[in-house]
Structure I
């Protein structure tokens, strides 16, 4: 219970603060959108740039850590896609969007602050290793799967498909921030002086702004209809993905304590807002995506507490 109070509750109080402010009309939808644009388009990329610029790439990019997390994520996609397609009878493009919701955990806005509050900033190296691949890898996978499903109805050339995937990945601000940080790191450049101080000021605002904005965004989502499909996505995100990651980390890849914490906590997060943005971009399964984000985010209060209790 103390872990719930000290670690998880503060994160969700910030989300709840944003939710209440939007619910009572104290902040407009336009202001929330502006805050999220600042957080996800500027502050969080700066946070990722700083983290990647000073991260010991050789020490923290452990293949076992990444494999445990991403095998679990891909298993979640497979379960979501197959369940949507064959149990609930959804068309292929809907099934891809639902599978993407089951694939894309909120590694940044939930996994990062919960891990930090539970284990300290020194425990975040594994999180940053996962995050550095999260958006580019999973967006590439999701866009490829969706474009393939669409091509079955309206065939497109391989060149057009490649262009669509490349544009979707390289225009993502998170990917840009990660790429710049890795490049800075590999060039051996120091992060000092005015640049270090200015980037630190922006980076400090990233998570509080993003959490408050996430609460404001969630007000727009109403859980209605498709409840069995939504329940499937929530179960995959909060139970199946972290369970597979935990089992692989313990029995297959022999992850150390810090790696297990980063991988399992991140795997056990609700679908991120990007899951809804992906569904909205293609106009597929938007109600399922929106409601899954809302319900699973609330459910994370309990499941994150349980995973913290299970982990060393």
Structure II
């Protein structure tokens, strides 16, 4: 019995030494990333959470007064903050409702054997890698009162439209700009989902006599459920982070109809000199984004039956 257990014990010791070596090697490779992550993400999050409990100004941060949860109460009772949250919600809904079907159609086109696919891929993805500042500035030139679009309208005898100065047009204009910039990323995600659909499933449907429309609604769309969920979450997170459009295109106006929450946080901290309240609003937005991510992970772990 002892003779049999000795080799097993030696094998366990060798396995333990190998596991320790692998752990040390993995730690060595991951340490720079983890240190950088702690410095640039977790420490700022801790400082943000701490600042949300104090009332102070950026001119005299040493005179900070501990106020507990008063900044959160202010955030939920301030009309401007509530308006910015509602505007951001409308912005998120508008982004998702437009981006998902348009990106899906683009992905179906890119997945087919149609002409000019390579050129179209470049055209559709180019805005994604373009700076938001550049895109927002370009749309200002296009949609301004004397911009390109209104010049075209006047050339055909129509009156210019106040795209960026009328409450009815301002938010849709910003949504249009954001959709144009982000639809390429969503299309690429959908394209990956389309290319992952097994060919034998599609071929079986063709053999059974299913036409293109039937295959689209009975096979393609159901099998893209997880991809669609991912696109919705990604677009929602991007919409929550939108800042440049409100800053450069409308400055949050007119009458706060484009006062996106990130721009409102910026104004609250640097213009109104209430960084404690701005930190509290940031915590609220962060918790909402975490909630969305948790829902996504929970749904992706669920067994999906089609």
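Quick note: the coordinates plus some simple rules give every number you see, no bench work behind them. Quick caveat, the model's predicted, so the values are computed rather than measured. Cβ atoms are built from the backbone, for glycine too; each structure is taken alone.
In terms of relative contact order in percent (Cα under 8 Å, 6 or more apart), the structure with the greatest value among I, II is I.
Each of I, II could give Rg and Dmax of the Cα atoms in Å, but the derived value 18.7, 58 comes from I. I have 21.9 for mean count of other Cβ atoms within 10 Å over residues 186-193, calculated from one of the structures I, II. Which structure is it? Corresponding structure: II.
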